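As structure tokens, here come the structures.
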Structure 1
Amino acid sequence: RSDWFTPEGLHGWQDKLQLTGFEKATGLIEPGDELKVFEFDGIRAAIAICYDSEFPLPVRAQYEAGARLLIVPSCTDTAAGAMRVRVGCLARALENRVFVAQSVTAGEALWSPALDINTGEAAVFAPMDVGFPADGVLAQTQGETVWALAELDFAAFEASRAQAQVANDCDWPAQLAADVARAKLAAFG
């Protein structure tokens, strides 16, 4: 579960939906069954916990409910795990034209019998399009840096849609057309 506390003391949460093999094997975590979007200061935001960020359809549902910021708290113990979450974050930013803020647990957590060493870099991502960095990275931690800070201008973000080179968020339904939704084995000929 990821908890969200506002400065006014309001509390919201999103339960993790997809469990990793390790999480299933330990039996310590139960998956959630509810997908949420929160509104705070006029901005709609959603949470995709770690592995959940690697699945496009739930995040797409959050986007369709108005989320323009995706928050991805993550805990990984290998470089491969950290990279999978990072790539998931970049993909969700691209597909949905949303900002994505990835937080990580990093360093030693000797108090945790499950994950004593954590790895990853926190980052803030934007769509890779006009008005944003080509790699989509607005901010990221490196080395001893512990905070990835970026100012998110949602008004400019929405205005940028008119100049966008691609419209992945708007073109999403085309991939669901009957002729392309299911692949067929084709013979060369």
Structure 2
Amino acid sequence: MKLNPLSVDGAFLIELDQQEDERGNFTKLFSADLLIEQGLIASIGQINNSVTFNAGTVRGLHYQVEPAAEAKILRCVRGRIYDVVADVRHGSPTFGRWAGVELSAEKLSLVYVPPGCAHGFMSLTDATEVIYTTSAGYSEQHERVVRWDDPFFAIGWPMAPTRVSQKDSSAADFALPGRAVQRDRVCEPHN
């Protein structure tokens, strides 16, 4: 396993190693020791499976605030997605930045999302499936949503969305009057 930092502080693209022989192949998907060595959260509070029926569907961007902030580790196991991490942590050196990376069933990679960062993805094919762990369980009262087209982040999605849930499309602007923040306009689509 190799951790490659993304442009959001604490977010990583994790490249997996696959061993193959005449029986088939084997891939280690999770190593608590490796994550802990890097100072990352390695606990698992919940494991989720998400199936998205149609290409162009956006899920997110979601995050949870303290005391229920959570790290996520995810992998696309069917189809392809464009995965996005947005830094909403005031005081973070990368506050206001986002990183995007394409994940697919064929690419042996995961994304690590640090606590306090918003996460979402767009399905690039029909019938995508994503499995992800969270370090804490779901808490509706601590969940927050950043709208997929929020002007503060100006995320460069690879196509126009075809479906977005009511909850995800109706979130208020992240930088409302009275909550205005300064940020640079740096972003990184990661290939």
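Quick check for you: by volume of the Cα convex hull per residue in Å³, which of 1, 2 is greatest?
On the way: 1: 179; 2: 125.
Ranking 1, 2 on volume of the Cα convex hull per residue in Å³, first place is 1.
In terms of mean count of other Cβ atoms within 10 Å over residues 15-22, which of structures 1, 2 is highest? The partial results should precede the final answer.
Working: 1: 15.8; 2: 9.5.
Largest value of mean count of other Cβ atoms within 10 Å over residues 15-22: 1.
Kindly point out which one of 1, 2 the value -6500 was derived from, the read-out being helix-only ellipticity at 222 nm (-39500 (n - 2.57) for each DSSP H run of 4 or more, over all residues; to 500). It was calculated from structure 1.
Hey, relative contact order in percent (Cα under 8 Å, 6 or more apart) derived from one of 1, 2 reads 29; which structure?
Details: 1: 13; 2: 29.
Structure 2 accounts for this read-out.
Read-outs throughout are calculated quantities, based only on the coordinates presented, and are distinct from any laboratory measurement. For clarity, every value in this text was computed on a predicted model and none was experimentally measured. Cβ atoms are built from the backbone, for glycine too; each structure is taken alone.
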